[in-house]
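Quick heads-up: structures coming right below.
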Structure P
Amino acid sequence: MTEGGPHAAVPSAPYADLTPAAVLDALDGVGLRGDGRMLQLNSYENRVFQAFLEDGHVVVAKFYRPQRWSDAQILEEHAFASELAAAEIPVAAPLLLQPDRDSPHAAAVTLAGTTLGIASIGAHAYRFGVCERLAGRAPELGDPEVLRWLGRYIGRLHSIGAMTTFKHRISLEVASYGEASRDFLLERDIVSPDVSTEWRALVDTALQACRTAFDAAPLRSLRLHGDCHLGNVLWTERGPHFVDLDDAVNGPAIQDLWMLLSGERAAMSGQLLDVLEGYESFMDFDWREVRLIEPLRTLRMIHHSAWIARRWEDPAFPIAFPWFAGTSYWADQCTRLREQIVAMAEPPLGSPA
């Protein structure tokens, strides 16, 4: 992935000096005074905290990984979330931040924009955004009505996303997600030497199939959520909402739909029809994009391996992915690539098998 430059130098161990006290001090510096209760939420990429405030509100503060996105890229994500919220599409939109002169920690916090704070902690600077806490549970994807509801929701999101494109964030393309990831892994000899020759041949074949699918027809690119898996969708009795736009990109609409599908081919075909029935209530869908489902799955798989490799110096990653450095992981990747090459040669979902 092509990523933005850092705001400040990254420590040898990312987030090493981002202690709970430092987080609360940063929030206090923008007038969000915690009552001392705080919970760290699951996130490998960033550091995300749920903080309880003295006024009874609960907020979620996200401290961005150094050297990942530029200020402009983060602010573009924030602007998109705010645009969606203004259109009454339920998302976790960023709060406006302002240094609080009455706080003893105000001097350590500056702003890169109205929603992006920069906290000086030790010798480093951490960029952060804050939103209201949104609660919910995972949606029941086995219910066709839930799939239609999710389709309507994403259709509404895309109707706003289609109004323009991101200028600073990346685009989901074979080059940015697939070829760059392959090159990173090979240039640093990360693939196990026992299977590296086989892996390279398979990944080259898979990426050629991806390019063929993307080149088959010019497809519309719009602003997307970009990472629409179940961990980023919360469900309440009022329906779904998204909680994270950190991976927002330009790309084809199907990227925000295919991760809702699972199971055998027949099951996924039925699920896709349910999702698109809801989606097309708000947004036209180019059915040629269905051919991109398996190529997008392939790109995500290759990109995920490179993502782990790029983060390996973060102490959290060897603990979370201890199998990554072993031969068995890369042998399994070879198996999965073979399966994806076969899957990409099959007719698209909804076509006769």
Structure Q
Amino acid sequence: MEFHISRPNPALRPALQEKIDNLTKPKGSLGRLETLALQIGLIQQTLSPALRHPQNIVFAGDHGIVEEGVSIAPKEVTWQQVCHFTHPHGTGGVNFLCRQHGFTLKVVDAGVDFDLPRDRGIIDLKVARGTRNFLHGPAMTPEQMEQCLAGGAQVVRQCFEEGSNVLSFGEMGIGNTSPSSIWMSYFTGIPLAECVGAGSGLDKAGVRHKLDVLSRSVANYSGDGSPRDIIRWFGGFEMVMAVGAMLQAAELGMVILVDGFIMTSCMLAASRLYPSVLDYAVFGHCGDESGHRKLLDALGAEPLLSLGLRLGEGTGAICAWPIVDSAVRMINQMDTFSGADITKYF
């Protein structure tokens, strides 16, 4: 699947900067709100950006590598949490945050190893009942990878048609910090040992075992070394679907709110396919998973929050939403010095 992603036209930058600088405040005094307003104005190519119908898409899938004991949580937690998210009273972490901040929640079955209830509004794009164990070979076939990219893009187009121009992405998949760590190491050159963390709560012995399994998996890799091959050899269905979603969102000129370690790894993978996708990314937070800060640094990303979060699901990205909203309100609702008849003092 091909995407057509262009960098935002920089011609509008001087006018946007002038508008921001002439608001009734000392130049630069609103810090990140100013740089965010500039970024969003460039994405939307307007001096008066707007954020419409925010949605959070959670992609869910299972991982064959879990068979090797790389996660403290059992595989069935994936489908149990998906059912939790889509319960009529939705009491998961992502549920209360979506309600608090006015996000529509979409949950996508990318490859859960369970027959999920079809009366809960779950979007059924199941590729297979979990990936294969990448310790012994590729997690998915090239055809399955393409199916994932297309599925993620499909969901984003639906959101776009519903009037959304800003999306956050989350995931649910026991074991998915393992492929994220491998992607991070391959695509940044950071040693794998610095990319592997506790995931859902491994102790030190568990982390050492996880590193051993992932190291042997990398040693057994026999692909061609291209970004597409590395993505499909080690990735999860939910992760590759998120990559396709991010790329489609960028192609449509949407603002992308990036969540924690797994979604940052997905943005990293997306950027190795189409570097311009990073221009559309707002990194919500630095999480508590080992390696996330180094991954953000490798991307040159400055996260909005650092709250020690490591839940996933899109929760950190949604927590950052009020800051993004404030940036747009600033550029649209603050008056200028001349408009407010205030002496410009710089």
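Any read-out appearing in this document is the output of simple, stated calculations on the displayed coordinates, not a laboratory observation. What you see is a predicted model, and the numbers here were worked out from it, not measured in a lab. Cβ atoms are built from the backbone, for glycine too; each structure is taken alone.
Work out which structure the value 14.8, 44 belongs to, where Rg and Dmax of the Cα atoms in Å, for residues 96-167 alone was derived from one of P, Q.
Only one of P, Q returns 14.8, 44 for Rg and Dmax of the Cα atoms in Å, for residues 96-167 alone, namely Q.
Between structures P, Q, where is mean count of other Cβ atoms within 10 Å over residues 128-135 highest?
Top value of mean count of other Cβ atoms within 10 Å over residues 128-135, among P, Q, belongs to structure Q.
Output the label of whichever structure in P, Q has the greatest value of Rg/Rh (Cα atoms, Kirkwood Rh), for residues 160-319 alone.
Comparing P, Q, the top value of Rg/Rh (Cα atoms, Kirkwood Rh), for residues 160-319 alone belongs to P.
Comparing distance in nm of label points 7 Å out along Cα→Cβ at positions 200 and 240 across P, Q, which structure shows the greatest value?
Values: P: 4.1; Q: 2.3.
Largest value of distance in nm of label points 7 Å out along Cα→Cβ at positions 200 and 240: P.
Who wins on relative contact order in percent (Cα under 8 Å, 6 or more apart) among P, Q, i.e. which is largest?
If we compare relative contact order in percent (Cα under 8 Å, 6 or more apart) over P, Q, the biggest value is for Q.
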